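Alright, structures below, take your time with them.
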Structure P
């Protein structure tokens, strides 16, 4: 159920179009077709375009989604949106926050504080509208990648046939239907995925008790603090739970619980408006307001058993459904495609065998199951599935104000990037040489750095050095790098995109680009000593690390990929 009362901003509306056809079939064959032009599909198209891979995006609607939908985004997602080139537009109208407040009745019983310091490029979390993020993605594709991204609006996938060497598709538009061929199809078509149904696939997992009404309203919120507001049994909703977020463009979002036997009448607009007014009255908010969007939601923790089915791949809600608690929905979907894009690019470029894509499935199922564990705990705390569960939940709420341990049960664990420790690509640590630093499979800790090159020195952040490649960071006191390490990195670069970065405490004698640890935090954050090496994947996860690196370590790490290039591997 979706009801739109007014628009959030002036949407771009797109006309349908037909490609060149012969006998009802498109004349060109495509390397990648993406089913679904929501945030998952558009993010994938942009990520592939960064690596020179063209794609066609099929979107059934004439514009971006209605409703705010996903509305809170993590620092990790902001880093990925930075890589996609839209972060400035997204941040321009967003609301940053690092606190959340939990109430039992009218009493504040716990306060969430997200970690933050001046070494971070982005705030811990922002409130923004999913439809606006999609809007930024679509405009970026139009503006900068018209030669690589073909978004076909009002184009509905209505049939597909998968075979060994690709996928045959039938697309319906207001201008007529046509057939097309693709080497790969990526299903990013949401929780009601047509592609998933067409292949006869079912997700495993569970659906949680309780339904949630979601409504966005337009209201003067200038005096309201941004962040997560959560009430258990407020006077406006006795025995229920309610979440509220301040949103951009002078809006508030409410998510509140209703019982299964209340759905038919409690989701009617007039009943929802009454509940909203009661909650605003409870807070002493007297300004007039207007509804913008209304929807009904049920928390589910579901996933496919495999995200790779021949030449058909799955991402986002088409692959898994995650309860919204802990902001795991769109955040995990964006991470899905950031993981997939570089692997699919290496396969399409002929650098790796298609078996590399199984690591995408393994890693992101591992991440989905981790998200399910944390989000399901939140879902069951918000809507207890039984009377004993509710009795225990209410006891925790009563005791939490005076018990620090119980407060941690009240505050949901927010979404963070999954450490891919079980990935077949990740090189495990040898022994216990490291006492800190990012774990193998983890993402880089952010840090301020000073970049030196022929143009001079630039103060920036560590993540600014990452690209659509493998990045090796070699730590040295004086900037000297052993010839064997350099040669091994050059050999790795003949197999896959690869760059070596020199991290030093003082200026090297030899000319060249280098990273200065001018704050003294970089060595510390990585638990590094002279001779330490980290290799980071194109998606920002650590492939491996070595306290005292050898050339053989670099070559062995890269050879964990199913390479197709005939590179002569020689140990220096």
Structure Q
């Protein structure tokens, strides 16, 4: 601030002027200075104007009045009062320093330099060299500014403002070691200089010393807990390396408590929640447990608030779309993805391998929406993903599935094959391939992928069932029987499988082996004509004609016109008589 910038020497002068003021003139001046020091600038201005009316040739009144206007940001009024102070006392070097600083604040750098150099002609003082250095730094004269700040330090090496400015010019020159040395010296002299912690953190960031930069901003927050910019800067650093999303979330939420609707902070907070939903199964907050769905919801809410017509970060649309996708809000996810795509196209973006993930996500969402138009669009999106990066195996699966949903089974097969080849341990890839073959009634082609599914998922009863059915259709009854037995072992409650095993044994001409399985099937379904008839036939063929006769009669009780049962009954009657 201005009071610090001019150091202790100015205030020593002020104190001496007041202490040794003659009786009769100091009352309004002293009261004006006290009001200024208390921050009551309007009261100070009123008192100092009253003093100037009584003492129009006293430079001190104009000087302090200029200080009030400077603190209020009324630079033209400040310049006018400092000039009056100089007019009243041409060797008043403090007024030259402040006048030069006021011109500097107005970015009138030539006038500022001219004023300060006039002051230096009157008297060599550190504050004049300091203001000159600030002007030179603003004009890009970095070597000259470096010299001026060092000159200021030679007059007062315990002024933290001078060391801060020397650090700043060396930061601009890229001499980071000196910059950090001077920043640290400034903080040793005045540990409350929050701005210097910011500058020091910037220097650390230039050297990719993220942890040191974080600590600098943390210290700034401890020094001034109400400095919202420190929270924002610390949060931004946490976002840099992709490892500190939990900390970033906390810091940005603290920042938002200041009531700032900052789109960058909102976007980064939403992004933090998105990545946390991927990193953590749950998150504890104030004793409550946030699920991944809760985190995805918060991500979408903050990202929505961050986005506007002038949003400059297209990736926010990407994370918004992914958050909606996680929440199964597919139409909203698609809208966000389309906005992301449009924003990139407006920037003449050329799609590259790194963009394949976006096209996969977009295609997945379109496939989930599922109407015919969306499925067509899904095929285009997923094809684009594969075009950009042929290793995106999930794109093959979703592309195959989109074609499958459109009953384009033959077209789906190559993509399921590629997914299976790229990821041979993925059971679903082999299953999807088999299902496509089955839809085309290519049973023989379905065998190999189904056998792979069973190999990968030996505990999956439905896989054994599907493979058994394929074997059955191919008249490969021995293999069908083994698959049905494996299914039955996994799920004994599926009683009807016993009938399938029995039928396979019958086809293998082993009726005796079929009998116990068919008895179980009939026990579960005592009025199932097919099961009763097969059991009768198995018993008859294996020589147990009495039991066989009983089951043929049960069939006829249920279906008196069943010719197979009549024939069996008649055969046994002929054997008996």
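What follows is calculated from the coordinates using simple rules that are stated; it is not laboratory data. Quick caveat: nothing in here was measured; it's all calculated off a predicted structure. Cβ atoms are built from the backbone, for glycine too; each structure is taken alone.
When mean count of other Cβ atoms within 10 Å over residues 440-447 is calculated for each of structures P, Q, structure P comes out greatest.
Taking distance in nm of label points 7 Å out along Cα→Cβ at positions 144 and 296 from the coordinates of each of P, Q, which one would give 4.1?
Values: P: 4.1; Q: 6.2.
Source structure: P.
Who wins on mean count of other Cβ atoms within 10 Å over residues 32-39 among P, Q, i.e. which is largest?
On the way: P: 27.2; Q: 17.4.
Max of mean count of other Cβ atoms within 10 Å over residues 32-39: P.
The value -24500 for helix-only ellipticity at 222 nm (-39500 (n - 2.57) for each DSSP H run of 4 or more, over all residues; to 500) was derived from one model only; which of P, Q is it?
Numbers: P: -8500; Q: -24500.
It traces back to Q.
Given a computed value of 4.3 for distance in nm of label points 7 Å out along Cα→Cβ at positions 200 and 416, which structure among P, Q does it belong to? So the calculation was done on P. Comparing mean count of other Cβ atoms within 10 Å over residues 96-103 across structures P, Q, the highest figure comes from Q.
For the read-out Cα Rg over 2.2 N^0.38 Å, for residues 384-535 alone, a value of 1.24 was computed from one structure; give its label from P, Q.
Details: P: 1.47; Q: 1.24.
Going through each structure in turn, the value belongs to Q.
With relative contact order in percent (Cα under 8 Å, 6 or more apart) derived from the coordinates and found to be 4, which of P, Q does the value describe? This value belongs to structure Q. If log10 I(q)/I(0) by the Debye sum over Cα atoms at q = 0.06, 0.08, 0.11 Å⁻¹ is computed to be -0.33, -0.59, -1.08, which of P, Q is the source? Going label by label, the one that fits is P.
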